[in-house]
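Next up: the structures, one after another.
Rule-based calculations on the coordinates, nothing more; no lab input. Only a predicted model underlies this, so the values are computations on that prediction, with no experimental measurement involved. Cβ atoms are built from the backbone, for glycine too; each structure is taken alone.
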Structure 1
């Protein structure tokens with residue numbers, strides 16, 4: 001490989017070490033204590049004269065001061081100073097440390113515990129070993145990695161120098177852990193369903209397409225797991241869930257990534273009210289687990305997951321804010337005309353249902369900061385949701401909104417196979433009119449419904465957006481370890 005000047009200097013040091021029998025990448029290491037655990041009991045162990053072995057990456061500048069040398073190393077959870085004396089480690093390794101070991105190298109150090117005159121906890125080293133020679137140097141002057149593009153393309157470096165990034169991913173893991181805990185305690189069974197599907201469904205989105213060579217069959221990366229999980233409800237399971245990667249061939253922005261993580265669950269003999277209770281419980285317990293209380297800080301907002309969430313109607317809120325009665329405007333053209341007459345900044349969508357959704361998303365949703373359930377979705381917006389018991393023009397569906405962002409979507413599941421078929425056929429008509437996100441007709445799913453599916457509540461929650469809220473991050477790229485990026489130019 002071609003190396004730049006700084007890389008070549010480090011490669012030359014590696015060659016010098018290997019020439020005297022010191023391997024730059026040994027197969028094994030030893031460690032007696034993680035650094036955080038060592039620091040937690042440092043003074044007691046120092047008094048006892050404990051001998052320890054620590055490992056970690058050299059961070060910051062090494063300081064060579066005559067016959068003494070100092071450096072800091074980090075493992076995943078802590079940082080500690082190494083204090084080297086020429087008399088203690090010997091001339092050879094003192095010189096090696098001074099001349100052939102660099103910042104970012106990963107090393108192993110053994111010794112006793114001491115505090116410096118300034119009181120800093122240190123390992124007074126009597127033996128040192130190289131575990132991995134870093135050929136790439138740290139960012140200039142150890143000011144950290146600040147360029148957003150570079151951070152995302154070299155996330156591994158981002159995690160080394162920007163510790164808050166690692167905190168984001170720990171928070172994400174805690175969100176997933178709490179979600180599993182709540183569902184498991186409620187008697188849900190975690191299952192797995194196909195990633196490659198012959199018919200994509202469960203959401204309105206464009207799929208990624210692939211091809212099975214032996215079967216000579218087009219397949220799709222799943223856009224949701226809904227229809228397979230509901231087949232399990234038909235099969236006799238009463239509570240199931242899956243935490244899964246799903247894939248949608250859509251744009252990339254602050255809240256969208258082409259692949260993302262979704263939790264979907266289904267509860268037989270339940271409805272959308274049970275699912276709203278579940279959303280409240282998951283968010284409340286996660287907030288308490290992470291902060292000790294129900295209030296979290298997200299950007300400039302204090303968001304409280306303690307009270308019952310407010311509920312607002314899609315048609316009602318649009319009418320109140322814009323004067324447009326979407327249920328009275330039966331055609332796409334009428335709705336577009338009403339939007340244009342009011343000069344609302346709303347993009348034109350290919351169908352009436354998509355236009356209602358866009359109108360709500362652009363005009364109403366951004367102002368919903370505290371936890372809110374959006375209800376009363378028109379039937380045309382919800383091809384898999386049961387009609388409302390008191391108004392057949394709307395469905396028993398909700399969206400969960402926090403800080404102006406949708407984090408979940410649920411409904412009382414449509415279990416009438418005849419109504420479901422008509423909804424699918426309506427989606428095919430939308431597809432013929434140019435809606436490339438319309439739902440496909442899944443005949444096998446209709447056949448499953450014809451065996452009978454009990455009244456069921458269903459829910460999908462976006463793990464990435466949940467992580468954004470609880471990690472206090474404004475973009476999805478900061479809670480996805482390796483987000484999708486455009487190719488580098490050239």
Structure 2
């Protein structure tokens with residue numbers, strides 16, 4: 001029996017860059033197929049070609065063994081192909097049924113028959129265990145339910161191939177498992193599923209087969225049951241990679257960074273952080289876990305005085321830094337690695353060398369008050385060597401660096417200030433496993449050197465690997481703080497969904 005979809009010798013160029021280099025890929029009926037690769041490996045480009053968002057330069061696509069011309073997304077939809085993007089394509093003020101029928105001829109004459117559409121939607125929802133009310137407004141739905149609406153949009157259009165791009169990026173562990181149950185049911189119903197993800201544990205849990213891409217080419221396609229996380233990481237990067245952080249137990253020291261009763265507004269003036277109390281101790285990593293959008297970014301910005309504090313204090317030792325300038329942060333020993341490395345953490349038009357000395361330019365001048373280029377180059381070369389930045393050229397423009405190498409420059413710059421405390425926000429977002437390994441290693445080294453580290457991450461696996469204690473934030477409030485050694489995925493997931501620590505502990509005990 002022919003696969004549902006076959007892509008043969010796909011080539012796609014963007015100017016001089018070959019994004020897909022003679023790629024072969026196929027998906028069987030009823031198969032859950034994971035597509036894995038580093039950033040820039042070409043996996044998203046391939047899926048966008050299949051979905052009609054990009055035109056291939058050469059190659060062919062077959063649907064059920066027959067050649068198919070897919071020039072636009074409409075061609076793909078007509079062929080039974082649907083795609084769910086990481087950023088959901090929903091109108092928040094519309095109901096579920098209105099979102100589902102949008103763009104379709106679903107009515108009589110110029111009027112859309114929403115009642116008939118809702119009946120069919122209810123049937124699909126019940127049949128596939130999606131449990132969605134067709135008349136509910138999207139803006140009132142949890143993120144996990146919004147993703148079910150995206151799946152229902154595809155099922156309503158009778159999609160037989162569903163492509164999901166990073167489908168668990170904004171889900172709690174419980175929502176992830178619920179999604180996997182739905183995907184398994186859809187596969188059992190004969191539908192084909194492609195998951196584009198970098199989360200190896202999830203690939204092992206849900207997929208039947210994995211195709212691995214590197215530098216625009218397919219390097220392997222393996223049965224998941226015959227592989228392992230370590231093998232997949234090695235195939236993806238081209239070398240052995242450690243996927244587990246190794247850190248020795250050590251007692252935490254004195255309180256270093258204290259956040260007391262912090263209240264912060266978002267850009268609309270609504271409450272984003274509501275009375276947060278946190279303490280980070282010497283030689284400790286305090287991980288702040290939570291689904292994106294629950295106040296983490298506003299909290300980090302408020303700590304660094306990049307966002308006004310409505311109420312509360314930020315203390316480093318006995319020094320109140322609530323309204324301190326960046327220069328005062330540096331002087332007292334508070335460092336920051338922001339989530340947005342290209343727009344907040346660096347000046348991308350400047351060289352690696354200039355970015356390496358940001359905030360301490362005065363230490364790199366000569367006797368005449370001019371920048372000492374030789375001194376800057378020497379310092380930057382030391383940072384490049386210590387943190388393995390590629391290319392090893394202080395004059396290289398920072399904006400041309402890969403995400404991983406730019407992150408190493410920013411982390412290296414902050415670490416080489418020798419701070420007492422470091423706020424690290426989403427340190428490995430968008431990085432491949434090789435870069436993640438390097439960043440994790442340095443964060444642990446700083447903890448072992450006695451630094452107090454507040455690690456803010458939406459990646460629960462990262463939190464569980466690195467943190468000594470875990471605080472969980474939900475809608476701007478801390479739901480609980482637990483020792484990492486006592487934390488369970490279930491209890492952390494419950495708090496990420498809004499349950500208090502007592503409820504999560506009770507569930508864990510049962």
Here distance in nm of label points 7 Å out along Cα→Cβ at positions 68 and 364 has been calculated and equals 6.9, so which of 1, 2 was it run on? 1
When 1, 2 are compared on Kirkwood radius over Cα pairs in Å, for residues 116-155 alone, the highest value belongs to 1
Structure with the greatest value (metric mean count of other Cβ atoms within 10 Å over residues 44-51, set 1, 2): 2
Identity of the structure behind 0.90 (criterion: FRET efficiency 1/(1 + (r/R0)^6) of positions 340 and 436 (r between Cβ atoms, R0 = 25 Å, to 0.05), calculated), options 1, 2: 2
For structures 1, 2, calculate Kirkwood radius over Cα pairs in Å, for residues 100-283 alone and state which one comes out highest. 1
FRET efficiency 1/(1 + (r/R0)^6) of positions 316 and 444 (r between Cβ atoms, R0 = 35 Å, to 0.05) was computed and gave 0.40; which structure, 1, 2, did it come from? 1
Supply the structure label, taken from 1, 2, corresponding to Cα Rg over 2.2 N^0.38 Å with the calculated value 1.24. 1
